[in-house]
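Each reported figure results from applying straightforward, stated rules to the coordinates on display, with no laboratory input. Everything quoted here is computed from the prediction, not taken from an experiment. Cβ atoms are built from the backbone, for glycine too; each structure is taken alone.
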Structure I
């Protein structure tokens, strides 16, 4: 079965789902019930959208125009603002400027009736700084049902015990201010070891989910099997970063495996976000340097990955409001 046929079949299957629309006005405050992300009415919801690249490397795209374009032209229901922490011009070096960039995307998402992930885009534990940042974000945006907090992008060398202890402290900081909005928890080995979280989950917190990241040319059935195991153990999954190439972010797209992941996500009503809105010379950057900073991208501004994911997202348009 070719890519187009598989995608068409996937669209037909989606007709059986109770809810696919993604506007905050319609679906409001999200919650987690068991393994399922639900809207304010208790209906299952699958969020689909795009992640921005590191804010410190591609700040030019962190603006209201690009957010509006992703909603209008790409049919994205969610965007992810990836705030780089350690690299040059990241949060540790330029905290105020970094927050300005993140807030530009968050404010635009709220204005455009979209969900938005505030992503602490780090591979290392920076507990004190993370608690300070998320306390401020919860104070600023905690009353907005649009907002999702991702408290640790892709733990690298940390054990699950270390990630778990860190997460408990950051979650407690957020929950002291915002009792409701969804919180995403990273898992070890670049969000591959979801089985570790499934075997020893955080306890005492509501409305948390665990992140899985895949790059389809590298991460195939073995990782989907891990995800199936986690779901069978009652572990809610959110795919906050994904794409169709190798884990390096480069190399050729594997469209067949990418489609298998999207089919798996839709079958299991697992939300997914694609990496990334950026123009680096690599496969995973969906844009070319010719792309306008504020959207209005032509086909000639899109790489193959950009054309592919735009087509997939737009394919869900008839299922959404």
Structure II
């Protein structure tokens, strides 16, 4: 059977490569913010015209919210909005426009009741400091090098991996996998590349296909199984709390940014902030690893899993 899964690897970027990735991510943010401003301006203009009694057929034409329509509007205006557009990959601008198109669709579906769950708010502008740098490539040279320690991405060239990509490389060489896209993203101060891959897998049978297990997520315990077994709660955050408090105090003693006075943060504050972000990222990675191991073990053993 064919499944779509992700292979995620940490990157070891040089300062020049990091600047190049930030340039591509910045281009995505510029396209996103410009298109959002354009959509908001048209919506506000139409609302004002309606308040003055202008007929619907005479209102300002709307801007389409789909990715092809946003891309068409951007291509007409990019020479004026971003004269440097040729220095970046087209996939960078497509990343920002695609994010906006999905955000607008989710907001619209949430208002009309087509989307279940919590209400989705209207998309907001992305800040250079607060938003997570990310860029997605779907076309061009995307491959894993034969040494399995490097990957090649459009406009970014050859990037070194922090670990071996042998699992993905073996499937690519055997012809049982096909790379659909690659996303470069910074999490907790560390850059990662995630490959979205279509994989041909053999169907597996659980160890006990007729067995059924119930799972109740707890507080003192990570999970309680209907078999009576209790999965202990690792409490990664409690174990890291002391170090995180110490790092937070260290950052508070540095000269940080101040919007009121326009003060820029010092280099020591930036280094301390990166250490705090790395500590939080480590806790998140440990939690994700524990959940992944638990769910994999249950799926490999039981034929049916019931979750509260």
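Determine which structure produced the value 54 for percent of Cα pairs over 30 Å apart, calculated from the coordinates; the candidates are I, II. Walk me through the numbers on the way to the answer.
On the way: I: 25; II: 54.
Computing percent of Cα pairs over 30 Å apart on every structure in I, II gives 54 only for II.
One of I, II was used to calculate mean count of other Cβ atoms within 10 Å over residues 117-124, giving 11.4; which?
Working: I: 23.4; II: 11.4.
Computed on structure II.
Consider the structures I, II: one of them gives 0.55 for FRET efficiency 1/(1 + (r/R0)^6) of positions 165 and 213 (r between Cβ atoms, R0 = 35 Å, to 0.05) as calculated from the coordinates. Say which. Walk me through the numbers on the way to the answer.
Working: I: 0.95; II: 0.55.
Computed on structure II.
Quick one: helix-only ellipticity at 222 nm (-39500 (n - 2.57) for each DSSP H run of 4 or more, over all residues; to 500) came out at -11500 when computed from one of I, II, so which one is it?
Details: I: -11500; II: -15500.
The read-out was computed on structure I.
If Cα extents along the principal axes in Å, for residues 69-236 alone computes to 66, 49, 32, which of I, II did it come from? Intermediate values should be presented prior to the final figure.
On the way: I: 38, 38, 33; II: 66, 49, 32.
Traced to structure II.
As an exercise: distance in nm of label points 7 Å out along Cα→Cβ at positions 61 and 285, calculated from one structure in I, II, equals 5.0. Which structure is it? Each step should come with its number before you reach the end.
Values: I: 0.9; II: 5.0.
It traces back to II.
Match the computed value 11.6 of mean count of other Cβ atoms within 10 Å over residues 197-204 to one of the structures I, II, and report its label.
Details: I: 15.0; II: 11.6.
Only structure II yields this read-out.
Going by distance in nm of label points 7 Å out along Cα→Cβ at positions 229 and 245, which of structures I, II comes out largest?
Working: I: 3.0; II: 3.6.
When distance in nm of label points 7 Å out along Cα→Cβ at positions 229 and 245 is computed for each of I, II, structure II gives the biggest number.
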